[in-house]
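Pasting the structures here.
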Structure I
Amino acid sequence: MDLQLAQKKVLISGSTAGIGYAIAKGFAKEGAIVYVNGRTQTGVDNAVSKIFSEVPHATVEGIAADLATEEGFKILTQQLPSVDILVNNLGLFEPVDFFESKDEDWLKLFNINVMSGVRLTRFYMPQMLQNNWGRVVFISSESGIQIPTEMIHYGLSKTAQLSLTNGLAQLTKGTQVTVNAVLPGPTFSEGAERFFGELATQRNTSIKEVEHQYFTETRPLSLLQRFITPDEVAATVLFIASEWAAATNGAAIKADGGILKGIH
């Protein structure tokens with residue numbers, strides 16, 4: 001299937017590793033003009049080089065900017081004044097006991113996970129509406145619906161992205177612009193690998209055993225019963241950004257391995 005993404009200009013925030021990198025690589029394979037973003041020049045350069053090594057024909061550039069800050073937002077948008085497709089992927093998760101959490105814990109995650117996407121969408125989406133074509137995709141999480149008790153502040157930030165998706169989609173009425181959210185389940189990204197690697201060390205066991213325990217005890221509703229790969233999430237994002245998904249707007253699309261039950 002031709003996704004008709006060739007020559008589309010795409011920005012993926014937080015795309016030097018994990019799901020973001022997989023999305024950037026996927027767009028590069030489809031012939032899009034890809035902009036990789038990360039906080040450090042070294043990280044961005046490494047990601048761009050890695051994409052070229054996997055996709056020799058890629059058209060990809062990198063922009064180093066910390067999009068959790070207004071300064072970083074200004075640096076990026078000055079270098080990249082317009083895009084056809086915006087993927088708001090930048091995000092952070094960290095377990096924090098609710099009763100021991102501090103205001104700064106909540107504000108940090110809200111600023112990174114929510115406000116980075118607010119700033120970028122506020123800047124790029126008006127141009128999409130003017131051009132009568134565009135795609136905005138928020139990388140939310142199944143945790144936005146099924147709030148994890150070990151990091152309620154993270155769940156709140158992901159629920160906020162779903163509200164943004166719904167509200168912004170209402171602004172696209174009568175146009176060929178869409179705004180959607182993709183909800184990954186537990187994904188074996190670099191962050192998850194570090195997190196579960198630390199757990200394995202603490203428990204004096206293997207990551208595979210921790211994974212088994214995780215899906216048996218913490219996420220027993222998963223139908224997949226394993227971690228999702230970043231490439232599997234990326235495949236969903238690419239379809240949602242394509243011409244074939246023109247009728248999908250304001251949706252929360254699950255790529256969660258079957259954890260969420262019921263109709264959402």
Structure II
Amino acid sequence: MAEVRGVLDERRRAGASVALVPTMGALHDGHLALVRRARELADVVVVSIFVNPLQFGPTEDLDRYPRTLEADLAALAGLGVDVVFAPDVTEMYPNGSAEGTTVSAGPVGARYEGAHRPGHFDGMLTVVAKLFSIAQPDVAVFGQKDAQQVFLVTRMVADLDLRVRIEVVPTVRESDGLALSSRNRFLEGHDRTAALVLAESLDAARTSAADGASELLAEGVAAFGDHDGVDLDYFVVIDPETFLPVDEAFRGRALVLVAARVGATRLIDNDFVDVGASGR
């Protein structure tokens with residue numbers, strides 16, 4: 001940690017700007033898109049790789065989460081990354097991961113993903129705040145796939161007056177529409193095919209959005225039908241400015257969030273839609 005700070009302080013004194021890409025490793029093309037965007041935005045690019053235990057509940061897949069540091073470093077080679085920060089848990093939480101000061105995500109952090117993963121967003125914001133303190137970036141780059149994370153990080157930056165700009169990169173997808181995720185490597189055979197229902201539900205919602213929030217919600221949920229091995233956790237339409245559910249009178253740009261368990265793997269996705277738009 002001290003070494004990273006020293007390198008970045010030296011570069012800042014020379015007038016360089018710094019971009020941070022926080023990750024939990026198991027890098028895929030979605031992560032690499034964030035790195036490429038960071039390279040466009042700043043003189044120095046820092047990528048952090050840390051599987052944060054505070055983000056995982058007691059029944060979640062912390063031990064199962066893929067750790068592929070050597071492959072991650074190989075994937076980053078040639079992308080112009082100046083610093084890779086890959087601390088262990090003791091370095092990040094010297095007083096113990098369950099004992100120190102944490103950041104609260106507030107009421108929005110208890111909705112959607114937070115309702116299914118209690119404490120997840122408190123843990124996420126805590127480690128992001130620590131990474132911001134360590135790297136002191138001018139800009140931090142996140143992916144739109146984790147929409148609730150993006151909203152909460154952006155709100156934390158505003159609420160705590162942090163001097164960092166948040167840059168959001170659109171979701172990167174496979175050719176068949178599946179949003180890239182480190183957990184996709186657990187999908188095989190039937191589960192890989194079944195996972196496409198998340199993207200299909202968003203397509204259905206987008207197609208029916210002109211008819212209002214209730215219609216697009218119904219069509220999105222209906223897309224799941226009786227898919228064997230797929231359990232829908234939630235499908236919601238929210239106002240991206242507040243991250244609260246919209247009502248039937250809502251018109252304008254909304255965000256559709258979906259989460260489902262496909263076999264043993266939990267996946268999320270989202271997309272923007274224009275609710276009540278004319279022309280259909």
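For this structure, a couple of remarks:
- Source structure (of I, II) for helix-only ellipticity at 222 nm (-39500 (n - 2.57) for each DSSP H run of 4 or more, over all residues; to 500), computed value -13500: I
- Comparison of I, II - label where distance in nm of label points 7 Å out along Cα→Cβ at positions 164 and 196 is highest: II
- Set I, II, criterion relative contact order in percent (Cα under 8 Å, 6 or more apart): the highest-scoring structure is I.
- When Kirkwood radius over Cα pairs in Å is calculated for each of I, II, the greatest value falls to II.
- Each of the structures I, II was assessed by distance in nm of label points 7 Å out along Cα→Cβ at positions 140 and 236; the largest value belongs to II.
Bear in mind these aren't lab numbers, they're just calculated from the coordinates by the rules spelled out. Note that the structure is predicted; figures quoted are calculated from it, not measured. Cβ atoms are built from the backbone, for glycine too; each structure is taken alone.
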